[in-house]
Structure I
Amino acid sequence: MTNEQKDLVKATVPVLKANGVALTTYFYNRMLTKNPELRNVFNSANQHTGAQPTALAMAVLAYAEHIDNPQVLSHAVNRIANKHVSLDVRPEQYAIVGKHLLASIGEVLGEAATPELIDAWLVAYQQLAGIMSGAEADLYSQSAAKEGGWSGWRPFVVKQKVQESDEITSFYLHPADQGKVAGFIPGQYITVRLFVPELHVFQPRQYSISCAPNGEYYRISVKKEHGNQQRPEGYVSNLLHNSIQEGTMIEVAAPSGDFVLDTEKTDPIVFISGGVGVTPFMSMLDYLISAGNKRPVTWIHGCRGYRVHAFKDHVRELGEKHDAMSVHTFYDKIEQQIEDGYYEGFVDLSKVQQAMQPDAQYYICGPGAFIKKHFDYLSAQGVAREAIHFEEFGPATLAVE
């Protein structure tokens, strides 16, 4: 890009800050209307809630702000590339996205979208598409090269379906070809794709793998999303709970994701989860115990109450096998007498401060507000930013400093 083109892109930053979501909402509507086949790629619920347009607006804004040095966005690029690979996004689809994004900029900005500005954004988008396609090609190659690895969609059979709580059910997925399954780093997710009759399209959803690597199967533990005024009922989660039975075949994409346990470190670990955000930590904890790893662990989990508390017995059993693990559970409301280690109310790290060891690595998973609350608390306690790792389920809309 020329310096003049970079200046034109940076000049759109104020517009993106003020109207970015309106622009990306228009873009998605335009693209999915003119290329309806892409409805098989995008999560319809995230379109409905505005989470997907918000995430794209934040990404476009960040790219415009750092157009002089996009390398500073390498972490974000890696996270998005993992998500794209999990959805089987291919290079040719970038041309479709680019066409509609540039057309949307022109149609939304009107006279402000001069030919020079559109040309500058064309070059900027082509640069970004090249960065993303390159990162994704590496991930596809690495996935396919693993023993038991593959690229794209692979049929799996639901061998077991186990209820973990009133809301969460685990699905044990074995490859239909009876081959091996690729290894993964604890904390990663897989994507399942189901046909949704109400929408007349396939819908992909990412679910954290909730077991340790074993070479034979993946386990996902899915919350049945009932929906509310802000968010529709979960199409895929309800299909899994209501319609998918043992013996059913479903399509699965290979493990992806960069919210992972650093298996080389030896310092203490603090897991902080809310609701179904516990699932990636089950994989991490199972791995630590099965590997005989003696890193001190502090387990902090919050949910609404006893009946929706998944894996409570399994976590206690694993804790008993570990020489240095403490378990702390927060229920919104405690409705019966239970043992020590339970607290009433939302997760409050100050109540378990004595259990969190110095120089620990902190892992947080749950809703965006949950993550930000605990990230801010830890930062205020002097915990270094690089020691705090978090995963926001769904499109990345959370900004923390």
Structure II
Amino acid sequence: MNILFVANFPIEDNKGGVQRVTATLAEAFRALEIHVFYLSLSSGQTQTIQGVTQFFLPDGSDLQREVNQHYYATLLRENAIDVIINQAGIYGHVMSFVSRNLPKGIRLFTVHHNCIRCLQENYKNIVKGGVFGKIAHRLDYAWFWKILLWKHKRKYGTYFRNAIAQSDALVLLSESFIPELKTYLSSWPENKVAAIYNPAPFKVHPEALYGKENRLLYVGRVEYTQKQCNLLLPLWKAIHQRFPDWHFDIVGGGSKLKELMALATEDTLEHLHFHGFTDPKPFLEKAKVLVMTSSFEGYGMVLVEAQAYGVVPIAFHSFSSVSSIIEDDKNGVLVHPFDLESYIEKLAALLENETKRFPMAQYGQQTVTRFMPDIIAQEWLHLIHSKT
């Protein structure tokens, strides 16, 4: 079997998100002697990434150009591709490109790497934090948001409907997302929507359960719209007053990093450490608790990574797939969105009770095994063969 992964950007396994899970799944397929290729929907030179050939379009600026269409058709033919896994998403220009004039017998699976209902629930925050944010702040009226929400539902309804129609299956990241499609669609063929977890691109580290320090950890982009990093400072101010011997490490870069650092200095917050974009492994080895303040996530792989290192995660129950990872008070803590006072109290209860935290960390490492790449690869193969 020959599988082609299509992505919006070059696949680099040391990067985060879609790139990392794609490289992980590709490695699991290769271990089963399946041939794997990458196609980046951008310009570049053909290269090899850890044994996988990565192709680029002749002109990544416009997918619909004839030169790109011809290149894609030739690539499929010359490499005898059997299966396309579209990691580039449901968007119209992508679906039009990957599905156009596919030779008979090639199966196409489109993966949606985001939540479903949360796109609507957080729509106002998304718009305000985007390129039209200034306009949205000026026109913050009920009628304005009603019109925009109607347009949003219509647009994404079209995206999902076409992705389902043009693919052998639309693949979501959690079973909980399937019924949420009703946010945008009245119905769909049940056999054309599936759910498969992202593979965990790391191993469980039992030794990391021991030698922990009194450290909290945040790992991710430093921005406000989705990650809500503006909550990290008031959270830490309240926690540090009650636990003065604890430290808080913030690992990640982003548009609000400098602003957050300035606010922390202005507020003279102690034991707060900004590390920018760097390898989180040394911090995961030391931390006892990982904090997530996101308003939404497609999956939240950092939660799984924390559990693999024996770090107990705490997060808002603001996207349905989080309950696929965190079993509340068993391998992590869930907080009603977006109750910061409750978040602080639940976090404080975790920090002051080591006899509760350690068993949660142990159980977290056990639950991570369901995301192991070999298991996820077999689920993909079951789906692929069901469409033969």
Structure III
Amino acid sequence: MNTTVEQSVRALLDERLALGGFSGAAVAVSVDGETVVELEVGVKASVDANGDRVGADAGEPVTRDTRFDLASVTKLASAHTILSLVRDGALDLDEPLGVKLPAYRAGAKKQVTLRHLLTHTSGLPASWHGWEQPLLDHLAHRPADAPPLAATPFDDREALLAGLLETPLASAPGEHFRYSDAGYNTAMALAESVTGVPWERLVTERTLRPLGLEADLAFGAPAEASVATEYDTRFGRGLLRGVVHDETAWVFGGRGASAGLFGTAAGLLALAEALRVGGGEILGEWMWAPQLGRMLGAGRERDTPSGYDHSLGPRIGQLNMMGRNGWNVRGHTGFTGTSLQTDRDAGISIALLTNRVHPSRHGAGISGLRGMLADAVYVATGRADPEAMKNPLPPELW
């Protein structure tokens, strides 16, 4: 382990832990393919199943095997899975979805393609909420003393997916970049429809197993092996531990394309390294090449909320998470407080896992941590650009 890098990383994590940004965190860093840092801080939960505070001396420490809810970092595995179907000829990036999905055969939806979905340029809204009122109605009929919902009360996945596919566009395809969980879950519905194979099996067989990630990344996790996320009161779910935080993914049985995977820091770092090393069309080209100029028109390559470009899956150059050396870095964030980034030029990959939504999504948070962590790693490894480091770090949006 590189002592200088570890000291820099630990100082940042300890500071945020003390401020209440999370109860636990894990970081893994590699340089030129060699893991130089693996460290963990904090505990898996600061409140128990009743929402009561856990004493500092009674908390379960985060360890190297601890699982975190990856949230939207799941989209990278989802993109790889979808693109494997493109590689094998089952799907086409530029074929209108309506060729295979009847719900996309009318109006502006006739123009939507898989490439639109994977680059968040389809015109779909950010989220699909068709599950929300039925869930609230279900809760209204439950006894007041009923235990927390351990699993989704909806058992008809096909009906849920049909509702998702009826989601109207918020704008014309290719008109705007709009980050959309609904878009990735639509890609999932397309993949399941074409193959007849459940999403979890597709991701396992086409991404996790071939990339050697199956032992470290999976949908859901044993509660005792996981950090807790939110203590949910609105939807009657109680303390979420080993169960996906994202409500839409939960409604889909915890198996979504927008969220659902849990993993260790080492597993997430291995995914980052697979992307850095590349090889083959999917990792070497499709998940690396910039796309927004093509999708939105020349000159709009970074026409996104925080000025980043996008490939078929990863974000490109999101400086507020990737740091001041991040213009050519690929990666993704997750709402629960996770992120992955990798840099082919510098040979650096970073996996950050926290539970910043514990016990509430409205807590202290991790504002600025991702970018500062990246800066610290680049400086400590001697791979920072001195000119880039003179610039102010853009504010963190998550």
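Quick check on the output: 2.6 is distance in nm of label points 7 Å out along Cα→Cβ at positions 228 and 260, derived from one of I, II, III. Which one produced it? Computed on structure III.
Source structure of the calculated read-out (FRET efficiency 1/(1 + (r/R0)^6) of positions 180 and 268 (r between Cβ atoms, R0 = 35 Å, to 0.05), 0.95) within I, II, III: III. Largest in distance in nm of label points 7 Å out along Cα→Cβ at positions 324 and 348 among the labelled structures I, II, III is structure II.
No value in this document is a laboratory result; all are computed from the given coordinates. As the structure is a computational prediction, the values presented were derived from the model and not from experiment. Cβ atoms are built from the backbone, for glycine too; each structure is taken alone.
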